[in-house]
Structure P
Amino acid sequence: MSQADRVQMPEEESPAQLLIAALLRSTVRLVGAHTFRPGLPVGQHRRRIRRVTRLALPPRRARFARAACGGIPGEWVRPRGAAPTSLTLLYLHGGGYLSGSPRTHRAITGHLAVRCRARVFAADYRLAPEHPFPAAVDDAVAAYRGLLAEGVAPGDIVVAGDSAGGGLSLAAALRVRELELPLPRALVAFSPWTDLTLAQLAVEAPEIMLAVPWLQEGVRAYVARGDARHPLVSPVHADLRGLPPTLIQVGTDEILRNDSRRLFERLRECAVPVRLEEYPRRWHVFQVHAGMLADADRAIERVARFVAAS
C-alpha cells in the first residue's frame, strides 16, 4: 500500500448480483425504517436490532465461544478446520453507541475470522445512555490491554470495527497512544462514525438505513454533557499522527460517507498510511451481508489482504 490510496471499487454487475443487491436494499430500507426510528425507546431498539441481525448468518466455518479479555465480556471467534495464524483481531461492533453486541455482529466477525485465518475477540463494551463516554473507550482499551497481558504481540493485533465501532477503533488507538502502550499492527474501519458533531453529513446521499434524528439521539446519549468535538468522541478532530496503517471501507450511498472521506484526508495529512475503498451503490456496513453479496465478500477479502500486507 502506498502512503495514501483512495479507490473507487468497480461495480458488481452480474444479473444475479444485481437482483440480490436489489432485494437486500429493499430489506434494509424496510428494516431501517422500523429499527432506526427516532423516539423509539432504547430497549425496543435493542430488541429489534437483535431480531434483525439474525437474518445475516455467520459462516459455518466459524465457531463462537463466550469469553472475557482484560475484564471485558465478549466472545472469541475462530475458524474451524484450519489452524489460525498468529493474527488477532479486536472487533468493536456498531450500533450508534446505543445497541449491538458480539452476537449481533457474528456475520462480520465470523467472516473475518475465516478469511483472515485469525482469531477475533468481539468486545461487549458498555453502551449509552446507561454508560456514556468514555465508558466505551475505556472498555476497548481494557480489552486491548488484556490481549497484551495474554502475551499477544502488538504486531499481531488489528483493531477493527463498524459504524460507531469504527470510530471507537480510532479512539481506542488514540487512547493507547496517549498511554504510551505499543500500538496495534493496523486499524480497519467499516463505514466509521468519526464526527459526532454531525457537521458534514452527506444528506444528499440515498441513505436507506440511518436517519439524522436517530443519529442526534445517539449523540445526546453517548456524549451526555460532554463535548462532541472531543478527539476520543470524534476522532476526525484528533491529532492522528503516529497511528498504524488504516483501511477504511464505505458505501457511496451512506449519509456517513463524508466521515470516511474526511478521516482519510486527516490521516493522509498526518502521514499515516491509509487506504479508502468506496463501493458504488452500497449502504451502511454492507459487509454484514458477506456470504450473500459479492461486494461484501470482496470487501472482507480486501481486509484479509490488507492485514497480511501491513
Structure Q
Amino acid sequence: MADPLPPLTAATALRVWQFTPVVSAGLVAAAAAYLSGAWRVGRRHPARPWPAWRTAAFLGGLAVIALATQSSIGAYDDVLFSVHMVQHVLLIMVAPPLLVLGRPVTLLLHAVGNPVHTWVKRAVRSPALTALTWPPVATAGYCTAVVSTHTPPVMDLVLESSAVHDGEHLLYLVAGYLFFLPVLGSEPIRWRVPVLARFVMLLIVMPVDTAVGVVLMIAPHELFLPYLRTGRAWGPSPVADLHAGGIIMWVGSDLVMTALAVGLAMLLVHGPDQAVRRRPEADDARLVAYNAYLASLASRERT
C-alpha cells in the first residue's frame, strides 16, 4: 500500500494538517462560551473581573487539543508511533491541567443566575460526579486509561478504526480532567483534597507512566501490527519508532508530573492551602452572595 503522506520534516510538519469539522466546531463553541462568560462577569462586576490568566489557561488547553488532533500530529499519528505518543501526552497530561486551571464550572456559576445556577451546582455535586472525582477513583481511571490503551489489542483497534481513535482521544481528555480536577482545581466539587494527598496522587501515577514508556522503549519487536502495514518507506524503522515513542512517553510524562509535583511541594512547604481548608458550605455561600450581588447590579442598570 502506497503511503499517502510525504516524509515528516520540519516543512511538512507545518504544512500537512488535517481538518476535523466536529472537533473544530466543539473547540470554537467551548472558546466562545468561555469568553462570553468571562465578558459577562467583567461587565457586571468591573471591579472584580474574571482573571485573565485563567482565561489564557483554558484557551491554551483548547489550543493544545487542536494541535494534538488537527495539526501534523493528528495527520501522522497513524503512520508514526512516536507522533502518536506525542499526541497522547498532549491530550492526557497537558490539555487537561490547563482546562482545570481555567475553572470553567466556577465561571459558569458566576456568569449565570437561577435556575441554571442551581442546576449546575446540583450536577457538580451529583453522586455520579462525586464518585468519579473521588481521588482513588480518579487516580485508578487515569492509570487504567494509560495502561489499557497501550496494549496491542486496543492500540491495533484504535489504528484500524477512526471512530475508536476519536473515542480514545475523548477518553484521554476525560480521564486527565477527572484526575487533575482534585489535584489542581478549586471547583466546587464535594472533595477538598489536602496538598499532601494531591502530591501522593501524582507520585502514584508517575511510575505507571514511566513503566509504560520503559516497556515500549525496550520491546524487541514492533508491538502494533498496523504500523507494519502503513507502507511507509521513509523515517525510522518500526522498532526504532516504537522505542522513540516509549522515550517520549517516559520523558514527557515525567517532566509534566515532576513540574506539578514540585509546585505542590512548594505549596506544602511554604504556604497553607487555604482553598483546601474551605468548607463546601462556605463556597456555596460565597457563590450565592456573589450571584446575588451581580443580580443587584443588573437590576440597577435596568432602572
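Nothing in this text is a laboratory measurement; each read-out follows from the coordinates by a stated rule. Quantities reported herein were computed from a predicted structural model and do not represent experimental measurements. Cβ atoms are built from the backbone, for glycine too; each structure is taken alone.
Compare mean count of other Cβ atoms within 10 Å over residues 131-138 across structures P, Q and report the one with the greatest value.
Largest calculated value belongs to P.
If Rg/Rh (Cα atoms, Kirkwood Rh) is calculated from each of P, Q, which structure is the one that comes out at 0.93?
Working through the options, I get structure P.
Taking distance in nm of label points 7 Å out along Cα→Cβ at positions 19 and 227 from the coordinates of each of P, Q, which one would give 3.1?
Structure of origin is Q.
As an exercise: helix-only ellipticity at 222 nm (-39500 (n - 2.57) for each DSSP H run of 4 or more, over all residues; to 500), calculated from one structure in P, Q, equals -12000. Which structure is it?
Computed on structure P.
Here FRET efficiency 1/(1 + (r/R0)^6) of positions 83 and 211 (r between Cβ atoms, R0 = 35 Å, to 0.05) was calculated and came to 0.95; which of the structures P, Q was it taken from?
The structure behind it is Q.
Who wins on distance in nm of label points 7 Å out along Cα→Cβ at positions 179 and 243 among P, Q, i.e. which is largest?
Max of distance in nm of label points 7 Å out along Cα→Cβ at positions 179 and 243: Q.
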